[in-house]
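Before anything else, here is the set of structures, which you'll find just below.
No lab work stands behind these numbers, since they all come straight from the coordinates. Note that the structure is a prediction, hence the values are computed from the model and not measured. Cβ atoms are built from the backbone, for glycine too; each structure is taken alone.
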Structure 1
Amino acid sequence: MKDPQAWPEYCKSLAPAIVETCTHTAVNTGPAGLVAALGSVVPEWKFRHAFSRGGWYRLGGVYDGAGERVSDSLEAWVDAELDARGGELEALLDDYAGQAHYASRLVGQTHYLVAPSGEGAGDFIQLEIECLQEVRAHALFATTPDSVEDLVDPPRAAGSAALPPIGLPTYTFRRLQHVGDFLRRMLVQKPEPAPIHRLLTDWDRSSAGIASAFSNHWVILTQEHQDRYQQPVLHARPLATLAGHPPEFSAGESTRGIALGDALIRFNRAVGYPMAWYFHMLTTKAVPYWVAQAVVEDALAGFAYLPEKDVAVVRDWLHRPYSV
């Protein structure tokens, strides 16, 4: 699979087997169960669990007071009911006054699984699988909303803790893509490299790329939509797979020399790879920008706590800064 043009169709061909695997894998087995199940259906790829991201939800359906499902889609149901009343929200509220209809919500967690496909930072396949559970959200007509938005997703319902479940959690396939292919498509859209391209190039140029694969420490969040001219618009940004927040950088702005080198080493060790301080400076902002200038000044002064290739990466960033 070295032909870049082949990746989209190839990933599409794998999707049915992965969809079926999601359907038949019990959620209580956790991500490890997903990895084991995928190993039997797509053995050519050594997937591993990289990261899980929760705390989000989607709008669900509509239920009546007896708990019977009225519609799978809250938004579609409200739109249809409004259309039947000429768009008058007040008429809808009057017709359903006193009825115990309620909305549901799909509370989700996204599991990111990755599998290497080459030696470069972007050479990996990324699989996104969602764990979804439908829960009871809010009563639709218990109060008088000020707008359709407040009826569908009122601010007070933003939290999802302690909402009673309606069904068991299930796994759902979301997306499978080759990250390098997605980034190449971004360059077709706009030939000037985006910050994410520069970040991965810096990874390959630096000590980080020699020590570890990019996908051991990051996943890539991607978005694709069409603009008003129906042209594809692609976005990508990295997300660190750290457990919790990045470590605190333990040096003040006046720190130089050996003390600064020691602070960089402590940060790198806490995160798990060389040059971690640089990549977190560009992304999580856990390391302040003054460090880059100080590192190059130290190198010019004869301090050799960074390899020359890493100093070159930092120097190039100072000449043309970017952040992701």
Structure 2
Amino acid sequence: MTTPQHAIGSGFDASSTAADVLRGIDLAGRLAVVTGGYSGLGLEITRALTAAGAHVVVPARRPDVARKELDGIENAEVDALDLGDLDSVRDFAERFLATGRAIDMFIGNAGVMACPETRVGPGWEAQFATNHLGHYALVNRLWPLLKAAADGARVVAVSSSVHRRSAIRWDDIQFATGYDKWEAYGQSKTANVLFALHLDTLAQESGSGVRAFSLHPGGILTPLQRHLPREEMVAAGWIDEEGNLTASHFKAPEQGAATATWAATNPKLAGMGGVYCENSDIAESFDPDIMPATTAGVCDYAVDPEQAARLWTLSAELTGVNAFAG
């Protein structure tokens, strides 16, 4: 059954932290995979989940850095993974599959934002390849361990409000002509929403008990902005000339980690899935041709089941991976 794209009155808001949404929830005996769980929002998600009793596996492109950042956090382990390299995705998945450990929560948090034009693999645009295709392939390869979770696993895709910058560019997904870093980032974030939507549909059809969600974490100053020149962030009103945060609507990292943590764990979401969330609640949808770009919520094109199914088919063709084939 399709979950309505409407708020459910979660009791949380933009000021809630990951610790707030986990209060009273015991995750002892649960295993989570958090990509990029050693930096920015990912680090706060890892801290919150382990504090609630979960064991967290952190796949990291820089495993040595990840181990240093996670030093002192009990129940966190690191393994090597480069989401922009499908061979690395396969190798990580094979190592994890060999352990036989069921995955209760998967949070696809790692990503790259507004980078200079970069090509990976067979010439794929790096943001689409890393933010979407890498996570798509990883979840599909780990599917046997997700559906093995005793109480129904949850897959959470960290998207962004910047999905409003671009729908899927079916005529030029890889930006073969006219690269724009923000449109490319926006497309990859739309892909995250569509991925969660169709994964949830397929998971329900298979009777696996797995549910999937996507979300906007809010504006947060983290290492995700590493590709942005300071003058661009000053012009946007995010920081001042000295690098101090000036955007009043930005969240602290602990607040930015809340919605992903909520989507992965909150009991109010039992029996729900396939929806886009923000501020630790399900968001409303809107037509971007009618509503202003500043509107909160999710664009209609990002929660379109036909677009989601089309993207899944394309992703399977590009990566050669599809856990639901046949």
Completion exercise
Working back from 133 (volume of the Cα convex hull per residue in Å³, computed), options 1, 2, answer is structure 2
Handout entry: Which of 1, 2 yields 6.9 [mean projected area of the Cα convex hull in nm², for residues 94-189 alone, calculated]
Key = 2
Completion exercise
Comparing 1, 2 on mean count of other Cβ atoms within 10 Å over residues 102-109, the highest sits with 2
Fill in the blank from the handout: For FRET efficiency 1/(1 + (r/R0)^6) of positions 14 and 278 (r between Cβ atoms, R0 = 30 Å, to 0.05), structure among 1, 2 ranking highest is 2
Completion exercise
Output -11500 (helix-only ellipticity at 222 nm (-39500 (n - 2.57) for each DSSP H run of 4 or more, over all residues; to 500), calculated) maps, among 1, 2, to structure 1
Handout entry: Ranking 1, 2 by relative contact order in percent (Cα under 8 Å, 6 or more apart), the structure that comes out highest
Key = 2
